[in-house]
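Pasting the structures here.
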Structure P
Amino acid sequence: MKSHHYSQYAAALRTELGRAIPRDVLRELHTKRATRHAAIALRQFAILALATWGLVAFANPLVWVPLAFVQGFTVFNFTVLLHEVVHHTVFDRRRPRLERMLAWLYAVPSGISSSQFTRWHLDHHAELGSEEDDPKRHHLSPKINARWFKLLYCSPALFPIYFRAARRESSTYPETLQRQIAFERKVSIAAHLAVLALIWTIFGFAAALRAYVIPVFFVFPIAFTLNRLGQHYDIEPGDPAQWGTLMRGHWFWNFAFLNSNYHLEHHYFAGVPFYRLPALQRALVPFYARRRIRWQTYSGLVYGWLVENRAPHTNWTTAREHTREDRDALAAARHAAPVDLVRPDAPRR
């Protein structure tokens, strides 16, 4: 049994967040457009197909190495599309059959079970802040704060690490769910083996290495680890409002990660679709300034993670940085536009 840790500590935060954004703005941010989701999903499949073609056709490293990174990040981003299905942010109302079809469609490219991902991720939301009940933190966060161990997450070693974590957590699930997860995982693995065999048979080993092995086993772990750094590693453990990392938006990372870099905003309002998260962050800027919540960048996270060897789920800010950021936060708060303090009627997941 889980403890619903986050709800025990975030009641006051939810009230404050409800007052931080005007009702009509929040209602618009929660508006879902299936056509917009479909357009982004089709774009991702097109990128996947074109990158695969380029990796098969070109042996020049100046061409295939960048394409391998595009391919690896694209494979990772199917988990972002699956994430939208989990939170029912694709359609304007629940459509169980269509959502189930999309879950299968998005889970297979990244080689995972949609049922496992759904249960794991919803538990993560409910148990955010708990060292024991949050499955991502308990099973997947590095337990050894050493650079060599952290670098394993950026290598093919990520796969046994992840599947070991998933197996440990799924062992606590009901038997029927465990069987469903096992079946879905076998289908995903079979699909991947079939793709690898097809490319190898038709185009040769070198093409299979470029178009499948390197993007999936060497680039995907980098995308996965970098994305996860921007979720809950640099936090303020004593403040539920800062149990996620506030990432500064940037057009490149918005595209590279399909806006999943706005992870703190997603935890605040899980019903907002991913294509509206940049607007949600802009609406929350006065709230961030008042609360003096620190901004991060991926370069800053990589530096803190590997150079300074910071531990996950801790505050990475030095005393000198605190002084500077407090000054910046006060200046931002003075210039922040006033907001309507009417509590919105926002849907909750």
Structure Q
Amino acid sequence: MNKMLLPLLCLLFSAASMPAQNPRNVLIYNLTSTDCGPCSCMDSIFHHALLPLYPNTVIVALHGIGSGFNQYQGDSARNYFRAMYEPSGFIDGLGRDCPYLKITDSTGMRYANSPEAPVQIAIDSKSWNEQTRQVDLSVTFTNLGAELPGAYWFNVIVTEDHIKHVHRTMIGCSTPDVPNLPFRNEYFNDWVTRKMVFWSQGDSLIGPSWPGQQAVTRSCSFSLDTAWIPKNCYVVVNVYNKADSLYKSPIQQVIRQSVTGGVGIPEEKPVEDGIIRIFPNPASDLINVHFSLASERFCSLSIYDMTGKEIENILQGNVSPGLYNIEINTQGFPGGTYLVVLSTTEGKSWEKIVIL
């Protein structure tokens, strides 16, 4: 081999094997619903196929009509997307949707073709006030390379995990087409969009171009609804090259950070079992039951009247450790006092009174 060629090949191999300096986190806008059979398949694929392979991926669930989660600040975001499939995942604002059966491969191609993000997002400070439920956030966006043409916008999206809501998907209504993929019919909704701080289109960051190496810092404040579990809420910050629609606005980078934890510090798992709170109480048409499990177990959650008669079974199945939020529509319940009971197969149970 040519003596001059060998050092060059070694240099190229070394560069190719170096870790990314600013690794890309792919953003998936997931168009979903609680009134959608295939949506539970997309959920299983995210949990059991995509995230184990690509853990940096950030998912934002945009629930549509027929869902209990479609009313939120910025809920018109879904209108900017043009879906050919049900459900659809839109990867990094590349201008096309992807069916659930191909979402893992398509996400892998995005990482392979573009492993580095041209923009870095760094959270400078984040504070959480437990009394006022307010979050104060300061974020710096830096163009790490040469000048980027175009206008660049950003958004701050608040999501919540582990929410159980009434679904119309029944057993046998939808089954995964991927072999050996666990199917979660009684699934808890994750990545549910609760708020878009700058509404559906986001806010202007810089333009008509972004000079190389230039950093821009922005701050914002927002609050969490009292029905949400703060430890299950996350802040998703993304920056994109603005186009006439969100699904055609290429994402430059995205990060996900817990609301209550320190910057870069994940939340710890719960250490206790039981019902934490019922909100509101007294209530009229909707209650949120917050409960905690320290380990995976088969459990049941039901509502009883004061004679001990079961009025409705809300949950029955295997549940992983974590904090959970169950939204229950109580419009059809006669006014009175009821008992909410969480029980497990080991014979343990926890109960709280709710007044409707």
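Rule-based calculations on the coordinates, nothing more; no lab input. Computed from a prediction, not measured in an experiment: that's the story for all the values here. Cβ atoms are built from the backbone, for glycine too; each structure is taken alone.
A value of 20.6, 64 for Rg and Dmax of the Cα atoms in Å, calculated from one of P, Q, originates in structure P.
Have a look at P, Q and say which one yields 3, 11, 14, 13, 16, 18, 15, 8, 2, 0 for P(r) over Cα pairs in 5 Å bins from 0, in percent, for residues 62-141 alone, as calculated. The read-out was computed on structure Q. Given that helix-only ellipticity at 222 nm (-39500 (n - 2.57) for each DSSP H run of 4 or more, over all residues; to 500), derived from a single structure, equals -2500, which label among P, Q identifies that structure? Considering all the candidates, the number was obtained from Q. Match the computed value 0.2 of distance in nm of label points 7 Å out along Cα→Cβ at positions 30 and 46 to one of the structures P, Q, and report its label. The correct label is Q. When relative contact order in percent (Cα under 8 Å, 6 or more apart) is computed for each of P, Q, the one that comes out at 17 is Q. Quick check on the output: 1.6 is distance in nm of label points 7 Å out along Cα→Cβ at positions 150 and 254, derived from one of P, Q. Which one produced it? The read-out was computed on structure Q.
Looking across P, Q, the calculation of mean count of other Cβ atoms within 10 Å over residues 70-77 that yields 15.9 traces back to Q. Work out the source of 16.9 here, i.e. which of P, Q gives that when mean count of other Cβ atoms within 10 Å over residues 86-93 is computed. Derived from P, not from the others. Check the numbers for FRET efficiency 1/(1 + (r/R0)^6) of positions 214 and 310 (r between Cβ atoms, R0 = 25 Å, to 0.05) across P, Q and tell me which is largest. Structure P gives the largest value of FRET efficiency 1/(1 + (r/R0)^6) of positions 214 and 310 (r between Cβ atoms, R0 = 25 Å, to 0.05) among P, Q.
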